[in-house]
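Q: Quick heads-up: structures coming right below.
Read the figures in this text as sums done on the coordinates, not as results from a lab. This structure is a prediction, so every number in the text was calculated from the model and none was measured. Cβ atoms are built from the backbone, for glycine too; each structure is taken alone.
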Structure 1
Amino acid sequence: MKIEEDIWYGNHWAKWLLAPLSVTFAAITCCRRALFKSGIKTSIKPSVPTIVVGNITVGGTGKTPLVVYLCEQLTSAGYKPGIISRGYGSKAPQYPYIVNSDSPVEQSGDEPFMLQQRTRCPLVISPVRSDAAAYLLAHFDVDIIITDDGLQHYAMQRDIELIVIDGKRRLGNGHLLPMGPLREGPWRLDTADFVICNGGNGFAGEVNMNLVATPLRRVTNNELVTLDKSKSMVAIAGIGNPQRFYTTLDKHDYVIEEYLSFPDHHAFTAVEIEQFAAGRTVIMTEKDAVKCQSFAQDNWYYLPVNASLDSDFLPQLLLKLKELTHDSGS
């Protein structure tokens, strides 16, 4: 919504009307953290090293491509990673729920299904992430857990925290919800092991990450295709920050005739896309494509992206993991 963007990422006067609610939100979250820190509320520690990939702002910051990157790099380094997720928007018959290639997207949720398809790593979803972690360890041979989101899920302990921020929007107006876009205050960045700046140009001490587009694929069958980029297309996005997708298209010289943005995790229908597209070529995100595959037309395509990070990030991460393994074995 435009008013939300103006308030959170601009200097709209209406933010001050929300200040009392932000004070209440701050008090609630502070008390919650204190209860876990004091041990009054129970926090579960998985038996293997656990990496949380999260953010402190509402909306998409690029966590999912980073999870894919971590799975690929850790597998190459000899680890056996598994993924856990809340499974936002999923309608699984029961939780915890194992996501695999046969899982209906409406049961698994769009992001978990896409992650499992891209990484081929074991993946379990549950609203209670500690339950998902226990189920993952009980059913799969994994030696490291990667949590997709869950930074504020203090019921599960973690060994390494990665906080992803949008390089352009940063922390918006710097206020907590609903006055601003923050789930936790800016101080939270100082407690993370790594702050990942998606979009490059990070501040001192931050790791730069950029999303690199790969060749288009056909939605119906994931077939690699080569299209004339000068051909006019319509772009569709149902993600947390659609503008990032549109900017990527512009950077790669795709000619976009019209844009259509939906809420994050939107459940697309064939009718609404066909009405908008009117027979024209459609380009969408990979996360959206998994929900449209069953009814997609042959001229619908998606643009996969890969995360590229500063060259010194991976060695530092592997060193931290090595220290964790050494400490647990001593």
Structure 2
Amino acid sequence: MLDIQRLARKNVRELKPYSCARDEYNGDTGIFLDANENSIGSVLNIDLNRYPDPRQIELKARIAAIKGSTMDRLFLGNGSDEVIDLLIRAFCEPADDKIMILPPTYGMYKVAADINNVAVVEVLLTPAFQIDTVSVLRNTDSVKLIFICSPNNPTSNCLRESDIQKILENFIGLVIIDEAYIDFAPEHSWLPKLNQYPNLVIMQTFSKAWGLASIRLGMAFADSQIIELLTKIKYPYNVNGATQQLALEALSYVDKKNDLVAQILTEREALIKQLKNLKIVKTVYPSDANFVLVKFQGAKKVFDFLIDKQIIVRDRSNVIRCEESLRITVGTAEENKTLINTLKIYRG
């Protein structure tokens, strides 16, 4: 059985969190003279002179209702990167505990661990970009957290549900599933299974399907004890007022979000079809995300050629298992057309 409190760092369990001014009053109206704000107003003549709700109550209530969760199982962060950092800080003793990642994968897991002086155990995905569950479960000594990106970045594929389930059922630690790209995948989110696994943490974001990368809003869904620990160590006003307002407005447009996703999926299939017809393309890997991983003949030269034409893609040739590959985001119809036409004139 997983004891979340014992899994957390002792100093975090015993930490008395900072109490901000608004923690002492739950109302939303009154004469606020408690937080040393500028009471007169803002230089922008916009209602931004007051600190935002540190608990994000209204926003959490809307998200929880849409996602079929509850507020006590939801944490909001300044992007998913804050969630990653806080999970490591809450559960991993520096220079003692470890996290596990499954390369090739999202780079911030390792960066956040390195910043916190937490060692990283790397277990490669198979050549088919799936989890080597035997190797994962053989290498969990001192590992507190396993980060699983599905759909995976940069390979763009979903990882097998049965493999993730096996890890959840056999690993005494937290399993974090990063679902940043889940809206573009045929597979369903792990959210409905949150009740089954107290060691499961699910990360999602407003950056991709919602088209709100600029507001920096990430979500984590987990057991309420995990959420309490993250809340205890977060900065008091980690999600700013403008972000909360814009996210609340966006949540009124779920149908528009779904339309955007449908458009991207249509463009993705068209882009994949056209890429496969190019002689310089060796492989277009199957995609469950809003991008594709493409193996080229001489990827670095292709990348430099595209840069010269002011078309910016991501060179992943130096990433293990992604040799000679570029990661290409699905653009607009016009952007994709320009990309393909430019690749057609490439001569190496």
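Q: Work out which structure the value 13.4 belongs to, where mean count of other Cβ atoms within 10 Å over residues 23-30 was derived from one of 1, 2.
A: Matching structure: 1.
Q: Right, something else. If mean count of other Cβ atoms within 10 Å over residues 71-78 comes out at 15.6 when worked out from the coordinates, which of 1, 2 was used?
A: Derived from 1, not from the others.
Q: Figure out for me which of the structures 1, 2 the number 19.8 belongs to, where mean count of other Cβ atoms within 10 Å over residues 223-230 was derived from the coordinates.
A: Computing mean count of other Cβ atoms within 10 Å over residues 223-230 on every structure in 1, 2 gives 19.8 only for 2.
Q: Next question, about the same structure. One of 1, 2 was used to calculate Rg/Rh (Cα atoms, Kirkwood Rh), giving 0.96; which?
A: Label of the source structure: 1.
Q: Given structures 1, 2, which gives the highest value for distance in nm of label points 7 Å out along Cα→Cβ at positions 39 and 79?
A: Max of distance in nm of label points 7 Å out along Cα→Cβ at positions 39 and 79: 2.
Q: Which one of 1, 2 has mean count of other Cβ atoms within 10 Å over residues 87-94, as calculated from the coordinates, equal to 16.2?
A: So the calculation was done on 1.
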